[in-house]
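Chemist: Pasting the structures here.
Every number in this text was worked out from the coordinates using simple rules, so none of it is lab data. All of these numbers come straight from a predicted model, not from anything done at the bench. Cβ atoms are built from the backbone, for glycine too; each structure is taken alone.
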Structure 1
Amino acid sequence: MPAETKVALRCEGLQRYLGKDEGRVHVLKGVTFEANAGSVYAIVGPSGCGKSTLLYLLGLLDQPDGGKIWINERLMSNSEDAIRTAARGEHIGFVFQFHFLMLEFTAIENVMMPMRKLGRLQPKAMEERAAGLLDSVGLGDKLHRLGTHLSGGEQQRVAVARALANQPTIILADEPTGNLDVKNATIVFDLLTRLAKDHGQAVVLVTHNPEIAHRCDYTRPMMDGVFL
């Protein structure tokens with residue numbers, strides 16, 4: 001199968017309930033979705049329709065109440081916690097609306113953190129890869145700058161580099177440009193999608209920004225826990 005048509009992520013019939021007793025809400029109602037390597041997908045819809053819940057399930061941060069999830073055609077939804085944690089570190093990169101950097105560490109130290117956790121590279125190789133990623137997002141001259149000394153747009157670019165650190169199969173992004181002005185939002189989106197496409201990664205992002213959604217390869221509108 002050609003690389004561009006490889007299914008990187010697939011889910012079938014996902015169900016998710018939140019809350020208890022009379023407050024129990026049926027958030028996802030049988031969602032089926034797949035993402036191919038090298039393609040960018042936007043999930044759009046009103047607040048509360050289940051977009052972020054779906055993203056957290058696809059990222060193996062939460063478990064569905066029903067349905068299945070595959071990563072690289074390996075069934076992951078029913079795996080034990082240790083297997084899911086290992087799969088997240090190896091196959092999934094996250095970019096959130098809030099960058100979640102360790103601000104007391106430098107840019108390069110933040111990008112190296114996922115690599116240290118995965119333990120696949122030697123320290124010198126980690127540092128070289130982190131430096132290369134930061135250079136690719138336009139921060140090659142700020143490798144050793146503390147997070148507190150970076151602008152909001154720069155912090156989010158570090159977050160993009162960090163998400164790509166372990167060469168994941170899938171990038172999941174939850175409102176990655178939501179806290180940025182138009183200029184920086186465009187820069188971050190362009191970097192995220194260009195770098196992911198260059199390396200054949202699937203990108204699935206949740207966004208309220210219609211311009212960003214329009215520029216993705218595919219747009220999937222969601223309403224009341226189902227795709228329209």
Structure 2
Amino acid sequence: MRILITNDDGIQAEGLKYLVEWAKTLGEVWVFAPKVQQSAKSHSINIHSGYLLEKVDIFENVEAYSVDSTPADCVRVAILGMHKQFDLVVSGINNGPNLGGDVHYSGTVAACFEGALLGVRSLALSAAFNSFGNAVRNLPRAYAEIVKRRMFDFAEIINVNFPEAGNDICVTKMGPAIYSDSFDILPDGTVQPKLVCLYTGTRDLTLDTDAVMTGHISISPLRCDLTDTAAFESITRKIG
């Protein structure tokens with residue numbers, strides 16, 4: 001299996017090192033990761049200027065490149081620019097969860113959306129803030145569950161989140177956002193966002209938010225098609 005590894009925390013990120021070592025047990029690995037931190041860049045790409053692609057010697061027996069752009073661009077450069085073919089895109093291990101509505105802002109998950117748009121099944125991996133131990137221990141189990149259930153037969157993208165502690169696996173759907181922002185607008189016009197936690201403490205283990213916040217590993221199938229199918233069918237349904 002040919003595996004493309006990327007992330008949004010940058011080429012030097014701790015979680016990326018753990019991910020590369022695990023991926024090497026599955027097949028041939030290439031790394032295309034952002035030069036600097038790109039968290040919350042979502043699915044943005046650079047179309048107005050050039051950016052640097054630099055080969056780096058960081059990982060043993062792995063061809064790796066630093067890309068001075070976004071996670072989505074890392075995938076685009078690898079597949080469209082370098083014309084490499086992959087069987088799997090894996091993004092992570094992110095330092096912090098990517099759950100519920102917050103997935104829309106995630107550079108980690110956006111790299112997987114880009115992979116799926118380019119025809120490659122994609123896996124996003126995220127861990128509790130500054131706590132990779134549980135993710136590293138349980139990553140083989142989570143991937144084995146994905147393979148056993150043949151999840152990629154049904155979904156383009158799989159989003160996995162590991163809690164700080166807890167081994168039970170839940171197959172989930174997206175819950176509500178667990179973070180938002182308040183804003184301080186300073187006298188000089190500077191807008192300063194401040195993170196606000198929205199989680200209310202419910203225990204619906206069919207939701208990724210509740211599963212992870214209560215110590216469960218969450219595996220969620222995602223898709224690229226944003227069509228509201230029910231609305232489409234209602235709007236186009238013939239009357240009479």
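Chemist: Computing helix-only ellipticity at 222 nm (-39500 (n - 2.57) for each DSSP H run of 4 or more, over all residues; to 500) gives -7000 for which of 1, 2?
Modeler: Derived from the structure labelled 2.
Chemist: Given 0.20 as the derived value for FRET efficiency 1/(1 + (r/R0)^6) of positions 122 and 218 (r between Cβ atoms, R0 = 30 Å, to 0.05), which of the supplied structures 1, 2 does it correspond to?
Modeler: 1
Chemist: 11.8 is what came out when mean count of other Cβ atoms within 10 Å over residues 178-185 was calculated for one structure; which of 1, 2 is it?
Modeler: Structure of origin is 2.
Chemist: Which structure, out of 1, 2, was Rg/Rh (Cα atoms, Kirkwood Rh), for residues 82-185 alone calculated from, if the result is 0.96?
Modeler: 1
Chemist: While we're here: Out of 1, 2, which has the highest value for mean count of other Cβ atoms within 10 Å over residues 90-97?
Modeler: Going through 1, 2 one by one, mean count of other Cβ atoms within 10 Å over residues 90-97 is largest in 2.
Chemist: If Kirkwood radius over Cα pairs in Å is calculated from each of 1, 2, which structure is the one that comes out at 17.9?
Modeler: Answer for the origin of the read-out: 1.
Chemist: Hey, another quick one. Check the numbers for relative contact order in percent (Cα under 8 Å, 6 or more apart) across 1, 2 and tell me which is largest.
Modeler: Top value of relative contact order in percent (Cα under 8 Å, 6 or more apart) goes to structure 1.
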